[in-house]
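Given below, in the form of structure tokens, are the structures.
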Structure I
Amino acid sequence: MPQDNTRYDFSAITQREPFRWPNGERLAVWVCYNVEHFKIDVQATAQSEGLAHLKPDVINYAWRDYGMRVGMWRLFEMMERLGIKGSSTLNGEVCIHEKPVVDEMVRLGWPILGHGMTNSQNLTNLPEDEERKVIGDTLAIIEQTTGTRPIGWLGPALAESYVTPDLLVEAGVKYVCDWVCDDQPFQMNVKSGKLASIPYTQHINDIGMVLSSKRSDQEFYQMIVDQFDVLYREGATIPRTMAIALHPFLVGAPHLSKYLEQALAYIAGHGDVWMCTGDEIYNWYASEQGG
């Protein structure tokens, strides 16, 4: 029999108790880079979809790997120029195969969220014990590599099983970003403890914007700016969150990074905007909720 979602209660954003950001800002903006490791013989995100079934899938694997070898480093420099601290959702196997990328995020002080061991595996159909192990292994290897255990989580492909939120709490995770259904943080329903949902996005996500919808570079820029303008206006009465979800194999390309930098500069040039990280959003929300 089809199931209703019971992981959170319905709440209309216009009918809630007053919400505020630390200094009364209209809008919290966080920039999240998905830093991922892929297997060469498993079909995954592809630019040349007609060849994605090949084993090895050289053309798509190499296109994605450009993001790790070149694109991410271009983005690190861009974020430093702008004075914006990024957040990263990280596959655990990046700590093994592309560790210099992780080292640079640590140097820059970027918070890291768990993102599974590899983007060639999602959690949905795993047996519970295997899913528990994947979550634990992901958090452990990131902690071993960086010295800090992640408190946030984004599932590969934003995919979960029916027990994922409970397993995340069990592993010590404090917030999850898979549920892209709100402009404000909220509490998930879990068996024990607490798990917050921090706003992530499918609206301003380069996979959907560039790869799926085939938007031009200029349209990519305009969509980010338009999203910001509306949320900024609405935030004058009801504070909001704007996430920008990015992948280095897309926005790390020279032509697209140019327009991303222009869009971020536009956003950062406004007052009453909190340029922050996922961890900072969670920590503020938790403090307001009493832990």
Structure II
Amino acid sequence: MNQQPRTIGIFYFSGTGNTKMVAKLLATEFNRYVRVVDVIAIDELLKTNKIPEVEKYDIIGFGYPVHAFNAPRIFFEFIEQLQEGKKKNTFIFKSAGDPFMQGGSTALVRKALQKKGYNVIYERLFVMPANVLVRYQDQLIKQLYNTAVQRAKTMVKEILSETTKHQKNTFFSTFLTAAFSSMENFGARFFGENLYVSDSCNLCGICISNCPTNNITKQKGHIRFHSKCTLCMRCIYGCPVNAISPRFLKFFVISPWYEIQAIVDNPAIKDAYITSKTKGFFRHFNRYFCEQ
């Protein structure tokens, strides 16, 4: 690209808000240099059967949360709906709750985009607060957010300076990604079919409207869950009365849920939870923090 891009489109899927937050951080940085930056949730396009208008953008970004070392099923469904890319430059960003194995291989996503005619020039991982299994300490949440801010600045400058950066995908990581994502697709359906609501449910319908795959319906005055779940956890954490729970895998759910922005805005919370002296489970995070 010989001239500065004027329009950028950022398409993302976000279950509980981490990838959306990263998309907005990137948009904020791009807006310093580019005239038009649009941020679009792909599940809204899919639910309304709208065809993404990619041709009007000079550069396109695609963002997703890591599910089982890969992009979630809904993300690949979106790629299938894309128009021919005509070698348009694109970048990939992904969010994960842990830097282990860089969140899995990007080979499958990259291949899917290249098959549609897109030229993937840049890929980057953002480690964000986990939304399953472990509730991170507030100090770590703030540290991850502040690091994401800096990584977004670096990423935007490198993209605009035409720096090419691809994640190194080994045969093992790509194999692991393919294997785990296949199991995750089955697990997501099983998880979704076995969600239920407690007596505290007031039938407000927020879970129905929020579900990215239309997996939740109201039938005869009751909330019903079906087999199209993508395991995004949005319905569980987005319920205003905490009425939704899984019958199995209850340990997946973090309780209490947290509001990242409130933690970030609290000056009493420091952001130096992990240092070079950190030991134990979080020790491997330090390398991520040093790679801004």
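Rule-based calculations on the coordinates, nothing more; no lab input. Fair warning: this is a prediction, and the values are worked out from it, not measured in the lab. Cβ atoms are built from the backbone, for glycine too; each structure is taken alone.
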**Q.** When distance in nm of label points 7 Å out along Cα→Cβ at positions 156 and 204 is computed for each of I, II, the largest belongs to
**A.** II
(Q) Suppose relative contact order in percent (Cα under 8 Å, 6 or more apart) works out to 27; of I, II, which structure was it derived from? (A) I
Q. One of I, II was used to calculate log10 I(q)/I(0) by the Debye sum over Cα atoms at q = 0.18, 0.21 Å⁻¹, for residues 164-219 alone, giving -0.76, -0.87; which?
A. II
Q. Of structures I, II, which gives 18.5 when mean count of other Cβ atoms within 10 Å over residues 116-123 is computed from the coordinates?
A. II
Q: Out of I, II, choose the structure whose coordinates give mean count of other Cβ atoms within 10 Å over residues 244-251 equal to 25.6 when calculated.
A: I
